[in-house]
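Every number in this text was worked out from the coordinates using simple rules, so none of it is lab data. Since the structure is predicted, the reported quantities are computational estimates derived from the model, not experimental observations. Cβ atoms are built from the backbone, for glycine too; each structure is taken alone.
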Structure 1
């Protein structure tokens, strides 16, 4: 299954590769073969990148799920204007080979939604959290409020977020993606117990980040 968020890109990639392959037919045969193989690889990578596998949400209550596939880049204390100075920051690095569909970490209501234009530093550069283009999202379930950011990177310059302020959301449901590698930063309040460690791999909608 492929994500609808990538439909337009997949069509553009296919048409571009088709056009280039047709034009390359005028070149020497060996060079045309090289161009054709490159085009085929590009199309298959596009299909692979925009895959959207089914995820099974854990049958547990009072959990906070990973909003992105990838690897835990860091877990550290963090001062946040709403969740407080004793909050915890969990950063997930997404490589170009990870599934890039983002999912809701906790059931509740979208309490905060704000887009920030910015730079395009490397996603593993910790300055990117505050300096890069990003979408900041807050979800409130009446007991706790969780914040997370879709952060663009050096290659990822297209953030997709289908959420609207006030939306009711379900944990594990897809809501957007970041095209071509980046990071997602999650800010958790002090009342939760974080259960992941740096270096651990995550699966959006399945991996439990914290319990409360």
Structure 2
């Protein structure tokens, strides 16, 4: 996990630089996570470093164990901070090694990959992590060890995923092809990435993502 911690730190610093270059309008732009603007996402990036397990657990009791609502609670509280402060906090805590329950170090790493694109896609920005990071994340998402919060069981069953911009392919079944970033975004529930994919397996994945979004009522952040 030492390498994952290092890559996460690098991504946090890159994300801080990216967000620092955004103007006021961009900071208020909705992201792919329903109900969250760029300002909220900036707050979410620093939440794991600023909110300890004990504090999170006590808040979760108020929401009857609903992790999504608890995360939203802390994100909105932290989003009250000025953007310059949020960026400074992200840089200050870039090297923090966070090991959340259930997802472990791969959780924060996945967030830096996916949530950056949750911001960049609506802005029409090419900002992205290195392609090798997507390969690492994809290997994890299709593995039996993948945390349900990142890739729910069954989402990718019966599908073969093949990246068109990297030497990466996995699975058995109906083929889906596309950029590694789009495959990773779709695997984590981002329907916005589906137009960048193609293949006979795409209708099945589309149906699964639509069902998941209907069940939750929104595109969920990674927890």
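Just a few scattered comments:
- Highest-scoring label, criterion being relative contact order in percent (Cα under 8 Å, 6 or more apart), among 1, 2: 1
- Taking mean count of other Cβ atoms within 10 Å over residues 94-101 as the criterion, the highest value among 1, 2 goes to 1.
- With distance in nm of label points 7 Å out along Cα→Cβ at positions 158 and 198 computed over the structures 1, 2, the top value is the one for 1, the highest of the group.
- Structure (1, 2) behind the derived value -16500 of helix-only ellipticity at 222 nm (-39500 (n - 2.57) for each DSSP H run of 4 or more, over all residues; to 500): 2
- If Cα extents along the principal axes in Å is computed and equals 66, 34, 31, the structure in 1, 2: 1
- Parent structure of the calculated result 0.30, given that FRET efficiency 1/(1 + (r/R0)^6) of positions 6 and 70 (r between Cβ atoms, R0 = 25 Å, to 0.05) is the read-out and 1, 2 the choices: 2
- Between structures 1, 2, the calculation of FRET efficiency 1/(1 + (r/R0)^6) of positions 30 and 86 (r between Cβ atoms, R0 = 41 Å, to 0.05) yields its largest number for 2.
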